[in-house]
Structure P
Amino acid sequence: MKVFDLEIVTPEASIFSGKVQSVQVPGSMGSFQVLINHAPIISTLGKGKVKLVKEDGEALTFNTEDGVVEVLKNKAIILVEKVIEA
């Protein structure tokens, strides 16, 4: 499976940084999934779950507060107020 870079960051710390197969985020208008070669996008995020699948196939879920996501050139950056690992 092809992978891309993902960072999840809060004002206090970097929560995750690594290669992932996919990430699903709680967009303000509904959740959406990002895969490799996704079109460039900046979107607001609502409170909800960020679900990712790491390069090795391990799935992780984080409960997040409001934030934003930017996807550009096979790198996604998620900036949120708060994260609690589910």
Structure Q
Amino acid sequence: MKELDLRNYRRMVLFSYSTVHLLKKDKIRFYYALKGRDGRSGMVKFTNTKCFGRACLLVKDKYENEIGDFLNYWSCKFIAKGVFVRK
């Protein structure tokens, strides 16, 4: 098996979260806080996070705690998995 050279990869964290517990008005507030009301501010812009689908975020490892704290603040259940992404 070929050995992987980790110098060509960057460690990131893949968050998968659920908002089923939030009321509709709170989901709107959550998404405004996450993505910003104008689509250019919020946690996604602040942390340079990539959104994959409705409830999946790819975050630089240095912002793992900030995103985890954000999701905990909103009482969202989430799973965080470390992944390696090619540079």
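Can you tell which of P, Q yields -9000 when helix-only ellipticity at 222 nm (-39500 (n - 2.57) for each DSSP H run of 4 or more, over all residues; to 500) is derived from it?
Working: P: 0; Q: -9000.
Among P, Q, the structure yielding -9000 for helix-only ellipticity at 222 nm (-39500 (n - 2.57) for each DSSP H run of 4 or more, over all residues; to 500) is Q.
Looking at Kirkwood radius over Cα pairs in Å, point out which structure of P, Q has the largest value.
Working: P: 12.5; Q: 13.8.
Once Kirkwood radius over Cα pairs in Å is worked out for each structure, Q has the highest.
Can you spot which of P, Q the value 17.5 was calculated from, given it is mean count of other Cβ atoms within 10 Å over residues 2-9?
Working: P: 17.5; Q: 7.9.
Attributed to the structure labelled P.
Can you say which of P, Q returns 31 when relative contact order in percent (Cα under 8 Å, 6 or more apart) is computed?
On the way: P: 31; Q: 48.
Considering all the candidates, the number was obtained from P.
No lab work stands behind these numbers, since they all come straight from the coordinates. The model shown is predicted, which means the values in this text are computed figures rather than measured ones. Cβ atoms are built from the backbone, for glycine too; each structure is taken alone.
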